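Multiple structures are listed underneath, in structure tokens.
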Structure P
Amino acid sequence: MNDFQKIRVVFGAFVTTSASAIAVMSYSFAAMAPDIQREFGWGRGYASLAITMLSFGTFIACTGGGKVADKFGTMIVSIVSAILCGLVVTGMPWIINSIFTFCICYAFIGILGVGMLPVTLLRPIGRLFNTRRGLATGAVLSGTGVSAIFIPFMTNALVERGGWHLAYIGLSLLIFCNIPVLWLSLRHYAREERLVLHHVALSQWGCVTQGLTLKEARRTATLWKLTAVALLAGTCFAGIVVHLMLAYRDMGASPAHASTLLAVIGFSAIVGRLFTGMLLDRINGPKLGFLVLLMASGGFAVTLAFGLDGAFLGAVLIGLGYGSEYDIIAYFVGRYFGVLEFGAIYGWLYGFLALGNSIGPLLVGMSYDYGGNYYFALGVATSLICIAAGVTLALGEYRYAVSEPS
């Protein structure tokens, strides 16, 4: 593939990451939660079960989803995922009538939405890029920062105009928009990928045949260290960030001010992911991961210590570190395990990120219901992210270093 076609793959993956079903449902939740709670009489921790089920569904599907993408190809899996998730979200205003149906819908989206996650979308990046893989990975994953900026504002506008029912309809249309984007950006890659899937012209893909299988990777200490980082970071980041709009409002911020602070996190996440990606190609990855995670921990600490007075600085620091675990782990999969079974191995690690995402919001919601504030949760998150940073520093040297131009 030529450079223009590679850039188009990166752009399409970036757009789909920005509007993936799981990102849309995660970042819209806080804006819709108050209306849904009032209508059904649920507590905040009770309503947070939906986000838990969303992430638990992702956890269940991740490794299998990565294997399916390895077998059938990125474009087909991603487009089918967008169609199915869009249909589920379209029907939610008529399906939701209890906490059970509410959670089941989110769980199905978590399972079906794996095709629009980095588990699937980063497979082409691992195969098409070598020397600039970190930058390409950061560019794709910065899409979640875009989600954090525009989805809360979009959801607030829809809720104000027509309530949470209209919000789900609008969000489903956004998910359906991924279908033409995926086809236009991945069709050339899909043609070459089919050759690889049928064991033809493997040499054209360079390092595609290099690497460990998931079974072999499980025998290494590196995979289990990365698993610990994924679980700790996923739990803390998801648990706190999902509740941040509500936390800011409890501190005295207006809905608009709280949305602005979330937008600051989103913008900072875009900047942080791009710079993290560029630096991963140039400096020691474990040391960079250590510094980035410490920065996020500092953001939690500032928010805990200074409340709304330190919220802007805290949001910047959280944003610069937020999501870095996805960039760093995705990059490390290629460097420590190769790309032979990238989808399966990254799916394993992404599954533990998703497991953390599933239990984090629930634990933080329960902490709020018990203590009436988010102070304890912020303190615990600060400590656990520091531990994750220390584990990252202990990963050691790459097994598959940069050796050829992309």
Structure Q
Amino acid sequence: MKTNRYLLFFILSVLSFSSCSRKDEVQSEYEKMGLKNNISSINDKERYALKIYSNLETAFENYVTRSKEKYLYPDYYGGAFVDDKGDLVILVTDTSHQIKHNLMTYAKSPDISFEKCIYSFNELNELNKELSSYFSDQQLCEELTWEGSGIDVRKNCIIISLKDCSNFSIHRFKQRVMDSPMLKFEQIGEIQWDSECIPIDSVQLDTRSSFMYNLHLGSAYHLTGKTESGEEAIFRGSVGFRAMRMNGLQLEHGFVTAAHCLPKIGMKIKYGRDGDLYLGVVRDVKLNTTSDVAFVAVDYTTYYPTNCAWVTKTPIADSYLKYNSLVGYHIVTEGQKSAMPVLSIIALLNQQVRIKQWTAACNVNFIAKNMVVATFTGGKTQEGDSGAIVYTESGSRIVGVHSGQYNSNQYISSADLATQELLLRDGWYK
């Protein structure tokens, strides 16, 4: 009996020491990162929250199955976002002490808020994937006035965007597609994809005092073609983030922009808003995939893609946010037409939309399955900003490239997904 008591005491001591050690491990990392109480600005808090989430994501990668099409999280995990105060919030279906402790350990910080949710992120992802099979039917989408759908992490649901959001239309959608408590419906109009088409007669040529060798992020490129009515025209877009890609055995330097501006491999584009200075050639385009992206290899003997945003001259880090860590972050878009920093906050993930646009090459009609949706908070993009660089207001890290907008919504292609789709090299070197 005495031996059993000693054994029980020993076991409890080990468990207590283990628990304290884990807590100390979390606290020590927290202190190493800097106490939140000493952080005052929203930007600093968002940078801090991103660091915590990066730790969490790294831990998940050691425990989950990841492939090109699938990313399985723990069943209790409902997603994460940054709230209005800049703090990290994690949604969980199970709010037990052990689950919270596990997540704080993974994140290496106790500085996390938890909210109870009904559905796991895996469940939302699976249902959104099932919706994709219906969304590929263009005739069905037109009959239902179905413009898109995506995951709203904060509300723990999938938003279905309908042009006609009457009770009758919602009932018809539920009958012909599916009915699930995970679905919520919203009214939407025609999304504007922000490429620019200007009849040549109306173009005023820019004058330059010197030849430009630096290619800044968000600056203009153009090419000529014909409008839908057959008129000669200039089509313009914006430079996104710089990138490198292998073409056979040759490493090429260039940039990523919107595919709906440059939908065909081999298209040659010119520098600036007009003129005859050859800039580069389209090497890869992704249509009907996760994003709306294309890679342009520049004439590297003449142009050097910088890490500098062209309007504000902000230096942009050659690193991007993981796709699933984006919700709630304050972001900036710099495009050639708006010519000012446009501010927004990321709201939705996994938004699938149909992109229909007349281009210099052809009329495009394709689906982008995993767009990011943000809400404008300062300014608004314009036609000509398609492909523009989008980066975080805090830390100036790459988010992706701009595609289009509707009312207060901005549609963005993720740099994380674009890098995978276009087989881009990590980082940047000369």
Which of P, Q yields -27500 [helix-only ellipticity at 222 nm (-39500 (n - 2.57) for each DSSP H run of 4 or more, over all residues; to 500), calculated]: P
- prompt: If you work out Cα Rg over 2.2 N^0.38 Å for P, Q, which one comes out largest?
  reply: Q
query: Among the shown structures P, Q, from which was the value 29 of relative contact order in percent (Cα under 8 Å, 6 or more apart) calculated?
result: P
query: If you work out distance in nm of label points 7 Å out along Cα→Cβ at positions 251 and 275 for P, Q, which one comes out largest?
result: Q
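None of the figures in this text is laboratory data; all of them are computed from the coordinates on show. The model shown is predicted, which means the values in this text are computed figures rather than measured ones. Cβ atoms are built from the backbone, for glycine too; each structure is taken alone.
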